[in-house]
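What follows is a set of structures to go through.
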Structure I
Amino acid sequence: MTSPQLKLGTRGSPLALVQANMVRDTLCHAHGWTTDAVEIVPIKTTGDRVQDVALAEIGGKALWTKELDRALLSGEIDCAVHSMKDVETIRPAAIAIAAMLPRADVRDRLIGAESIAALRPNAIVGTSSPRRVAQLRRMRPDLTTVLFRGNVDTRLAKVAAGAVDASMLAAAGLDRLGRPDVGVGIAIDVMLPAPAQGAVGIEARASDARMLGLLAAIDDAATHCCVLVERALLAALQADCHSPVAALATRDADTIRLRAELFAEDGSAHVAGEASGAVGDAALAERLAADLLARAPASVRRLFAA
């Protein structure tokens with residue numbers, strides 16, 4: 001029997017290609033296919049081409065997805081792989097988040113120092129993340145942050161060359177690239193991660209029942225559930241790429257615990273909270289969002305829903 005031929009779209013960065021291969025291998029294992037049953041199709045995205053400007057200034061997270069969306073909806077590819085933290089909160093109705101792989105380490109890693117406290121006075125930290133900027137400045141107001149974009153190798157090379165004192169990268173990405181020993185993991189009680197950090201998702205056309213069925217076989221239900229709750233929080237907050245927000249949902253049996261923090265851009269103010277509910281509690285994220293916004297100082301609240 002001939003294996004089905006699927007075209008799997010992905011960004012072309014080294015990390016994106018590793019993640020695409022993870023999805024291909026998982027699909028092939030689940031369905032008993034050989035690896036040539038899934039063709040990986042790299043697609044250049046605007047986010048990969050433009051490296052010297054903050055994403056929020058030139059279109060936000062859509063820079064990572066719009067070319068893949070176009071290829072998916074045109075039938076050029078059958079499904080697309082994404083780092084879920086790079087997927088904008090509101091997606092086209094014609095596209096479905098069909099599956100997620102088991103979530104990896106959700107923490108951030110500090111590159112260039114043994115701890116945030118160990119950074120020299122007035123150290124310069126490279127990052128493109130408003131969340132990381134705010135969290136770092138809250139702990140160390142003396143720090144200066146500068147825009148840092150590019151793939152993992154580019155960022156590591158800048159730190160090694162002394163362009164900055166330190167940078168921060170997601171532990172999951174470093175692990176997937178075979179670099180578990182690079183950097184120092186920051187405990188989530190010190191730095192809560194970005195919503196959906198560590199999760200790899202696969203999207204397909206919402207009308208493609210065959211593809212949705214094939215992808216359902218590799219879906220990790222716990223990851224999918226938690227990431228959707230985190231994304232629901234972003235939607236309830238009306239957060240965008242300018243909004244410094246950290247969130248993490250965890251599942252224990254039939255209960256979901258959602259923790260979140262909102263910040264002023266410079267870390268000078270913040271609000272934190274958590275909520276718990278049953279799996280499937282559609283109002284969980286909305287309750288926490290309302291609580292956070294009600295308690296947030298004006299300098300924080302203005303960055304989210306009015």
Structure II
Amino acid sequence: MKETVVEMQNGRLDKACSEIFSDYSRSQIKQLIDGGNITVNGKTEKAKYKVKSGDVIRLEEPETKTLELRPENIPLDIVYEDDDVIVINKPQGMVVHPAPGHDEHTLVNALLYHCPLSTINGTFRPGIVHRIDKDTSGLLMVAKNDKAHRSLAKQLKDKTNIREYVALVHGRIAEDEGTINAPIGRSLKDRKKQAVVKDGRNAVTHFEVLKRYRDYTFVKCILETGRTHQIRVHMKYIGHPLVGDPLYGPKKTIKGNGQFLHAGKLGFVHPTTGKLLVFEAPLPKIFQECLEKLDKNNRLV
């Protein structure tokens with residue numbers, strides 16, 4: 001239970017609560033208000049209630065649902081596998097590991113059914129060395145034992161592995177290539193989002209134009225760091241948000257299954273053999289078809 005007396009806040013209850021209880025997003029605050037978990041002076045109020053000085057706001061935290069990790073027989077697109085590592089081509093729409101709201105049908109559920117995984121990352125992220133967003137497709141390396149996990153994690157930290165993405169963005173990028181060096185952290189305006197912020201974590205993305213259309217640009221992005229939503233945030237920051245991105249893109253965009261972003265190339269040194277392994281995954285059908293339509297209808301004259 002959390003309780004506070006209003007002093008400086010004013011305006012709507014939901015806005016005030018998002019400032020007071022900053023661990024929660026605006027949508028979570030609304031759910032708590034609608035569910036009766038937030039009261040004002042001992043009474044439930046609507047989100048539009050105008051708070052005033054002296055109001056006592058109490059938040060009763062709802063019971064946390066216990067996550068149970070279950071192996072599930074879900075087909076996997078396996079690009080490579082041996083005793084140490086497994087490389088997966090993840091489809092759009094699949095969450096990488098369980099979290100509140102996504103406690104089943106994740107990549108980890110599928111992997112646990114298929115093979116043993118490392119234990120370094122704890123109960124709900126076994127084997128997961130790095131992640132890609134739910135609606136981003138492409139290549140992921142997964143550790144099958146702790147020795148492999150330590151090796152792959154060190155390569156990520158030392159920035160010695162290969163991670164290349166392709167993306168379709170709004171607008172025509174004038175430069176043929178460039179580097180975006182801008183720190184990323186949680187957005188001050190919307191806690192569900194990441195943003196370029198002054199005290200954020202170091203984030204570097206290199207990009208190269210592959211093809212220009214009349215209204216869009218097809219780019220390759222190479223990650224030097226791996227921050228949450230890094231490519232999506234950085235491309236928006238330079239004025240070229242990803243096509244189809246429901247979080248960072250414009251409302252008027254090409255409809256798909258989320259952002260047109262694909263982890264197409266992945267390389268790492270094998271934890272046991274020391275050999276450099278490099279893998280590539282073709283564009284998903286919906287991405288390929290989108291580019292073909294642009295070739296016909298949005299070509300540069």
Structure III
Amino acid sequence: MNRISALILIVIVSCKTIKITECNYIEDYYQTMYKADLEYETGNYEKAFDLYLITFKKCEAKNTFTFNEISKFTESAAILKKFDITYEYAKKQILNGVKLNRFESNENFNEFLTSKYGQKLIKEYHVLRNQFETNADFKLRDELISMKRADQMYRNKNYKENIAKQDSIDKIHEKRLIEIFKTVGYPTERIVGQTNMDNHVDVELMLLHTDDSIRINYFVPKIKEFVKNGTASPLTLGRIIDQYYLYNGEPQIYGTYRAQGGGYANMINDLKKVDSNRISIGLPPLELTEKKDSLVRAKYGF
């Protein structure tokens with residue numbers, strides 16, 4: 001069995017109901033959420049709202065890395081003047097570490113904030129913020145930020161002269177990440193706050209620097225579990241596998257790495273298989289991804 005076949009088997013081996021404990025985010029959540037995200041980016045807020053609502057009835061709403069669906073759903077509800085729903089999901093954001101000024105600085109929330117629901121949110125804000133701060137693990141957040149700095153200590157400069165030192169740091173991080181995954185699970189924004197709250201929290205960066213054997217035999221199946229339960233991003237899972245292939249001279253199978261100058265870095269030729277692989281771990285099909293990227297470039301200039 002070749003390396004690609006073996007790894008796909010590891011990933012695969014590793015109910016559609018409102019009961020959250022029975023939700024499989026890969027099967028029940030992501031694909032509908034991606035359709036909602038595309039509608040949001042096109043400005044079709046009514047359609048986006050409806051699709052997000054379908055998604056959230058199947059599984060508890062999450063903020064998937066780079067998609068931020070709770071935020072977009074809340075804004076869509078505000079634009080559509082569904083202020084009762086705006087209020088409920090704004091509270092969810094605050095409990096995940098979002099501050100009130102995020103809403104105050106967005107003109108799409110102006111009318112909501114002056115409504116009875118917005119005024120209620122403002123009155124409750126400090127209680128909600130205290131609840132987030134009480135439940136969050138800021139010590140772990142600080143540790144992860146320090147780990148990220150150490151991860152880049154010699155990679156930013158003089159790497160060749162300090163490979164042994166950097167490898168030693170990576171080994172320490174490997175061991176610590178295993179401990180965190182076993183005791184805490186994947187560090188979500190509810191646990192450690194938003195990734196960009198102050199200094200950037202980036203667990204994925206450290207996962208990309210794990211030993212091949214530990215990555216394939218522990219981290220890949222473990223992250224797959226976290227993707228299924230909605231705590232880790234499918235993109236993280238795809239990247240730690242694709243990077244493994246690329247670094248070992250083989251084509252990537254999920255298309256999570258772009259090539260300089262456009263297109264994808266070395267990737268299997270069968271695009272239908274790429275899409276099948278992507279959907280199997282909760283990623284959107286390539287066509288949908290490229291549509292979204294095109295809209296973002298047109299909208300924001302990057």
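Taken together, the values in this text are just the output of simple stated rules run on the coordinates, not laboratory data. For clarity, every value in this text was computed on a predicted model and none was experimentally measured.
Can you spot which of I, II, III the value 77 was calculated from, given it is volume of the Cα convex hull per residue in Å³, for residues 94-141 alone?
II
Figure out for me which of the structures I, II, III the number -10000 belongs to, where helix-only ellipticity at 222 nm (-39500 (n - 2.57) for each DSSP H run of 4 or more, over all residues; to 500) was derived from the coordinates.
Values: I: -10000; II: -5500; III: -18500.
Structure I accounts for this read-out.
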